[in-house]
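Have a look at these structures, which come just after this line.
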Structure P
């Protein structure tokens, strides 16, 4: 008798499940689905807020804070060096400055660097300055020099800031007689 009642109840549930759904049940199910989607979207937004991305790709040059240290909002945690930001800085005497123009291609060499390293002049100082205390070069006779900057083409990931390089500017053109 008990088994028969259970079987009848199951049959009624099957028949009820097979009936067309009522508009109220459909609306409630759709509202539940909308709430679930809104909760999911809000969770995604919150998750994205807590993700940290660098504005550019590059190598980590310096770590300012370690795990467990306290920082203020907006305070940098690391220093990045994008490969395209690396530049070659060199100085030329006044006599050589006139032969160099912005955009001019230069050959660059250094110890342990692959052959064929090149760069383009991206900056030429308009003002002369006295030579810095240390200039890596065979001779430092000239006391008044012009600062020149060149961007590497393509950016060289194997160079480090402060690494000595040798710049080979194009030969000075002899003026026609």
Structure Q
């Protein structure tokens, strides 16, 4: 149990580092890209002498090297906006990555050969049912078999890992009803 908690703590630390790194990169983008862009647009709207973007950047760098750092009240705001955008990006990436890895796993399951699956035998993720409705012993339709098959299917659907249900295969792996 202790190993499990240490593993979970390690995974949380990795995720925390990822989110912190994304927030820092986003804050940097907010401070170094969003805020100067806003300042440039504001200066273009308010001043009569229109500077090109290159001239504006050179002018700002020259004023910074001379020690004339303009106070920017919105700098923290842009850092927060950038951090939120960075976290949102990581969240969307994580969601899409999980979905795509699940899709790849399901594609791999579909590529498996049925005889090799049957040779594995029944297990926690593989179940054999001889038929959906037909009772082989009584040679008639048995509605209770439908319920059993549907319960197995519901169990696979409710689990996190899912499973494979093969209908037409006996418990010993023999194919039934197929020629």
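Where a number appears in this text, it was derived from the coordinates with a stated rule and is not lab data. None of these values were measured; they are calculated from a predicted model. Cβ atoms are built from the backbone, for glycine too; each structure is taken alone.
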Structure with the greatest value (metric distance in nm of label points 7 Å out along Cα→Cβ at positions 13 and 157, set P, Q): P
Winner on Kirkwood radius over Cα pairs in Å once structures P, Q are ranked, highest first: P
Cα extents along the principal axes in Å, for residues 53-148 alone from the coordinates reads 55, 31, 25; which among P, Q: P
If helix-only ellipticity at 222 nm (-39500 (n - 2.57) for each DSSP H run of 4 or more, over all residues; to 500) is computed and equals -21500, the structure in P, Q: Q
